[in-house]
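Multiple structures are listed underneath, in structure tokens.
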Structure I
Amino acid sequence: MCVLLVILLLLGLGVFWIEARHRLRPTSPLQLRQLDWNVQVQGKDLELEGWIEISNPHPRMEVMVPEIQVNPVLIGSSDLSDVTVRTRITPHHPDEDTRADGYWPAYIVKGRKSTRIQVSVILSDQTGAAVADRVDTLWMDVNWVNYGPFGRLARRQGVVVPLRRPAVVQPAEVEFRSGESCRVLPLKTHLLGPLDNTLEVLRDYAGELVRPGDILTIGETPVAVIQGRYTHPSMVKPTWIARLLCRVFHPTSSLATACGLQTLIDQVGPTRVILAWSIGLALKVVGLKGWFYRLAGEQARLIDDITGTTPPYDQTIVLGPADPVQLCQDAAEALGVSVAIVDVNDLGRVKVLASSSGCDEALLHRALRPNPAGNANERTPLVLVRPA
């Protein structure tokens, strides 16, 4: 009995030590947010202008930003090697004069203060063609350094800036596909991101098409990226726990990499992951599967590791959406039809992550089983389901 108590005590101390180290990891309070971007056609060139805001919510800590770079990445459907990109950043600090030479002087963001940076990008085509006809999206990749009591942290954050938007389908142009006791209509959108709003996307691309009795669905990953719930793997620092435990998961799982599992640990804490992993593994030995995901929480099933989503998000780790039920309810009240957030794949797996009250989820499973939205680069995150 005494030996058992000693073992339990040691295990408890070990878990406490792991949790304490997790909470005391080096971190920076600074938050970077990209604001709205303005896109203008100047002859055959495209000119973009946007703002980046860096804020420090900490009441006392002062954090330096010694380096910041903005690297635009072109996304289109053809060879873009002839398109040149000129980028300029102009700091607009509240307590310093604006520099005209484009140099970034190391800047201190004091507690509960913020600063802004103006970013200008000019796209030109060396062949003389109109850039707007070739480039449809820009990925604004921001690489910046935080320097303070926590050490020196390199951070990387990106946001999608759509340059072109697909034409909104008009009611007279609608061509539904036949389904099982229903009809379905995939709806194409621009590449979505944090500059968008989920409700506005639903209203803009489907608001004129919906009828009473319809169900409007949107993929869980598009909702998550609109909420900014994605991160570059370089921002994830795997612990020995993640490196060890990830080896047990199936190779196709998003938790089978150290960064993927560490992302879950950062969300729910190492204690919950260790307990879920230990209990899940023990139950799996006796033939009971899936208990890790039940015990670790909903995010364990929803995390998408790199390659799991549409470019450029295929180079990031995407979490599941936040407050999905409330989002569905708000959208349903605004549009007058049922709304659901779903996760569908080409293997016929349909998961309704959340839905508004009164939604016919059985109909959704029948309608979405053939995966009408596709899993490639169709950019059809919305599917309108209409009962036959």
Structure II
Amino acid sequence: MAQNTIGTIFKVTTFGESHGTALGCVVDGVPAGISIDEGRIQSALDRRKPGQSFGGKNNASVTARKEDDKAEILSGIFEGKSEGTPIGIVIRNTSQHSKDYGNLATTFRPGHADFAFYEKYGFRDYRGGGRSSGRETAARVAAGAIALQILESLGDIKITAYTERAAGVSIEKVDYSQIEENALRAPDNEAAARMNQKIEEIRSNKDSAGGIIACRITGIPAGIGEPVFGKLDAELGKAILSIGAVKGIEFGAGFAAADLTGSVDNDNMRATQDGKVRFESNNAGGITGGISNGNDIFFRVAVKPVPSIFQSQKTISAEEAGRYTDSDLVIEGRHDVCLCPRIVPVIEAMAAIVLADLMLQNRASRI
């Protein structure tokens, strides 16, 4: 069965390929009467789109492919409000260079989904990876912008992702005001400059880099998440891991918790003067028993190096189905060097989609 849809009540289906006519999404389950600012959908797409420079300067991380990524709203929004019907969004492809991929018709790029797709279907769209391309995430970002506006209608909810580490260089502070002031979307301008310099060196060596993205979500009330198979961290994990470049996710203390004792790992609680709950730490990342506990939700994501590099690589070519020969490959075209700055809005979008769905589900949890 095809798996192009995420969600139970708030459902998002994406469609389209990297070098097709267009890609887009159908967003269903949006309650009627939600204020939807179409400009915010476009702003979200602008943060993710390829071909960006930063402040008029070269962004060493991103591809030279330039796309306007203009969102065409086809349905479901009238006079600035959701109609309660499916919202259809199309994003046209305008800058495909499909000829750059002609040598990949029978040859498979190491680190890409090429071989796995070919083995699964016996056929594949080799132009830019087709459905497996990172360009598919544009549709997710458009849907995420709608999800975030639903969340904001339910409370003071904020989702903030940022680059914590890229090309082996880590941030030394967290200042949210600086995230959009540098090319890496890091909350530390000085560290971002060092990251960019390192990425320039990697680019000059025809190689690529990975990194770590952190995400903090504030304002989610306690009680969100559906045990046992719809746990909040499980649903977030599935959504984030569905992003092609993501290879790992950890919540709160994450893997470091394996070396802690229970007395350290447990997040002790106290009552505030007004009778609310205050946590003395957040090793759980804001989720216990698969349900939000009212603390900030915090997770980190490992992003692999971009697999499209301009060095010669060892691979295979298909003579016929099931029969392969050794081959060498030099990839052509326009590719990112480090995905971190462009994946930040994708992670925010996927988190928003999951949370909007679970908060709508939560309305049926009790009378």
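Each value in this text was obtained by applying a stated rule to the coordinates, not by laboratory testing. Predicted model only: the values in this text are computed from it and were never measured. Cβ atoms are built from the backbone, for glycine too; each structure is taken alone.
Descriptive notes on the structure:
- Label whose coordinates, when percent of Cα pairs over 13 Å apart, for residues 230-301 alone is calculated, return 68 (choices I, II): II
- Comparison of I, II - label where relative contact order in percent (Cα under 8 Å, 6 or more apart) is highest: II
- Structures I, II, by percent of Cα pairs over 25 Å apart: label with the highest value: I
- Which of I, II yields 4.3 [distance in nm of label points 7 Å out along Cα→Cβ at positions 94 and 134, calculated]: I
- Rg/Rh (Cα atoms, Kirkwood Rh), for residues 158-269 alone derived as 1.11 - corresponding label from I, II: I
- Top of I, II by distance in nm of label points 7 Å out along Cα→Cβ at positions 174 and 190, largest first: I
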